[in-house]
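Please find the structures below.
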Structure 1
Amino acid sequence: MENELLGCILAKFRSISNFARVINWDRKKASRIANRVQLPTAKDMYEMADVLDVQDCDTFVRLFLPSVPTLWE
């Protein structure tokens with residue numbers, strides 16, 4: 001399965017380090033979450049959605065809750 005969250009982060013910030021600096025996180029935390037090694041908290045998801053400019057529920061679910069099945073799958 002493609003990691004759309006990582007793709008969005010790299011498309012906007014070019015690197016995990018740049019993303020971590022903007023969101024004010026440790027690079028290791030940003031890397032673990034972006035690579036889906038660590039689950040983000042609700043606060044983490046809110047902060048990421050803000051800096052990634054996520055505007056709608058469908059995108060939010062695709063990026064942050066990819067393992068949640070939807071009615072349309």
Structure 2
Amino acid sequence: MIPTLLIAGLVLGRWWKSTIVLATMTWCLILLAAGTIDVRQLGGTALLACLNVSAGVLVHQVIRTVVNIARTPGTHA
């Protein structure tokens with residue numbers, strides 16, 4: 001679970017809002033369809049999925065910001 005959602009966040013982190021919502025919903029639907037969880041476990045599963053995707057998105061955004069700062073001339077000390 002964790003690596004799959006982290007990778008989704010890392011790869012699609014540019015569109016962070018959509019990525020968090022869609023990856024969380026998709027993961028929950030996959031687990032429901034596979035019979036791994038039932039409806040009573042959906043809230044906890046969604047929370048954990050959201051946190052894991054958000055971690056990947058955060059790493060993506062930090063890397064993106066660092067690259068943008070490095071590319072911008074005149075912003076270095």
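Just so it is clear, none of the values below were taken in a lab; they were calculated from the coordinates. In this text, all values refer to a predicted model and were calculated from it rather than measured experimentally. Cβ atoms are built from the backbone, for glycine too; each structure is taken alone.
Among candidates 1, 2, the computation of distance in nm of label points 7 Å out along Cα→Cβ at positions 32 and 64 that gave 2.9 used structure 2.
Computing relative contact order in percent (Cα under 8 Å, 6 or more apart) across structures 1, 2 gives 28 for structure 1.
Upon calculation of helix-only ellipticity at 222 nm (-39500 (n - 2.57) for each DSSP H run of 4 or more, over all residues; to 500) from the atomic coordinates, which of the structures 1, 2 produces -27000? Going label by label, the one that fits is 2.
Out of 1, 2, choose the structure whose coordinates give volume of the Cα convex hull per residue in Å³ equal to 89 when calculated. So the calculation was done on 1. Here distance in nm of label points 7 Å out along Cα→Cβ at positions 16 and 40 has been calculated and equals 1.5, so which of 1, 2 was it run on? Comparing all candidates, it corresponds to 1.
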